[in-house]
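Asker: In what follows, structures are represented as structure tokens.
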Structure 1
Amino acid sequence: MSPVAEAPVTLSGLRHGFTAAADGDMSPAAARAAAGLGDVLTLKQVHGAVVHRAAPGLSVLEGDGWVSTGPAVGVFTADCSPLLLWSGDGRVVGAFHAGWRGLAAGMPEAAVRAMTDAGARDLSGALGPLIGPCCYEVGAEFAETFPAASLARRDGKLYFDQRAEALRRLAAAGLPAGRVAVSPECTSCGPTAYFSWRRDRVRRSLFSYIAPRAA
């Protein structure tokens, strides 16, 4: 499992993780079961900003985020931003998927709002491995959607910084950067550490998950 960079936040006592390529493709249910993650709820992800409230026995729902006070919840990524959130007491947690479409649609803000609506206080978060601005070349239209602080220009090309945009939106929603641990790792740099759709054009999924502390 991939570690999260050091930050003044803690996931102590919470079952959680960001998988890496060495853990295998997590998209098949059998693979998650073999890794001991068979009880983690998943979504049919659609690159939006819909967040669901988790409950035991739910069938697969369309959306890109979970908030839970009971079951473990998770999201799939292969370059997009995986975001975990949790309350200070660990009894409300959330897992969220946000690529550029989800960021533009306001998934970070929706995530904080859904956590607060579920009773979470003293929020903290963690951003897992994602494709970084070192590798995420985008079209000129991104400059019409995202602020200059979330973009970089090099050698006449434009690159998108998902971390900067996610942190900016989380801060606007009331969760400052100092409360968010950030993995510095890029999914596209190097051929083995993480799956990357943009690098490999093969559909394989990393998995980010979290379970609330028992009452």
Structure 2
Amino acid sequence: MAEKAKPREDRKITDIRDQAKTTSERKDAAKSKRIIAIILWILAIGCEIAAIILFKKLVVLWPCLLALIVDAILCIVAAQFWKKANHIDPPKGRFWQNQFGAFMAVLAFAPFIIILLTSKDVDPKYKKILTVVAALCLVASVGLSIDYNPVTIDDLDEAELNALGYGGECYWAKYSKSYHFDPDCQALLRSKEVFHGTIEQAFEEGRTDPCDFCANGAEEKTGE
């Protein structure tokens, strides 16, 4: 039998349990982030309206292009706040609330693109440039707004239940998406820095995937 690998000698385990929030604090933090996201989406829709007005009164091209770019930036930043809030305070459903940012990104560009494509009174050269920029902004906004690691309250509840035998605590590496119950798990041995915290903190940091080796992840993935 092959000898088990040893943790790297320079490995650092950072304990952040003293930074853990109460359930009330987590909900308040998530609520604040969702409010910020909604405000940013409202501003993004405002930029879209501005782009439509500027397009209909098109004299120079750059103000309309600027409105579209700002629209995209606002959508992307809003989605990051929304996704972070969902990891702090997971929603009940996996799809609608987790992917709300992608729907808002579509709303922030689709009306403009429809008006642009159906317009016949604009210079074809300007129309082509605006179509390309609007399409790129839409694709970038939707792509960066999708939550590729969505979680629900059921996921958190199950993780908390599994963590009970470990004091509700877990470990995770700096650049991974998994949480671990064993600090010497083979998947953590080569990590330079490992964090030690509560399961809620792991979820907040985006570590929502149970390790296949020490957190029953393999069984969950196969449905056993």
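Read-outs throughout are calculated quantities, based only on the coordinates presented, and are distinct from any laboratory measurement. Quick caveat, the model's predicted, so the values are computed rather than measured. Cβ atoms are built from the backbone, for glycine too; each structure is taken alone.
Asker: Identify which of structures 1, 2 gives the largest calculated value of relative contact order in percent (Cα under 8 Å, 6 or more apart). List each step's numbers first, then the result.
Answerer: Values: 1: 30; 2: 26.
Ranking 1, 2 on relative contact order in percent (Cα under 8 Å, 6 or more apart), first place is 1.
Asker: Comparing FRET efficiency 1/(1 + (r/R0)^6) of positions 148 and 164 (r between Cβ atoms, R0 = 30 Å, to 0.05) across 1, 2, which is largest? All intermediate terms of the calculation are to be shown ahead of the outcome.
Answerer: On the way: 1: 1.00; 2: 0.55.
Top value of FRET efficiency 1/(1 + (r/R0)^6) of positions 148 and 164 (r between Cβ atoms, R0 = 30 Å, to 0.05) goes to structure 1.
Asker: May I pose another question? When helix-only ellipticity at 222 nm (-39500 (n - 2.57) for each DSSP H run of 4 or more, over all residues; to 500) is calculated, the result is -18000; to which of the structures 1, 2 does this value belong? Can you show the working numbers first?
Answerer: On the way: 1: -5000; 2: -18000.
Structure 2 accounts for this read-out.
Asker: Right, something else. From 1, 2, which structure was Cα extents along the principal axes in Å = 54, 37, 32 calculated on? Before the final figure, lay out each step's value.
Answerer: Values: 1: 54, 37, 32; 2: 74, 41, 35.
It was calculated from structure 1.
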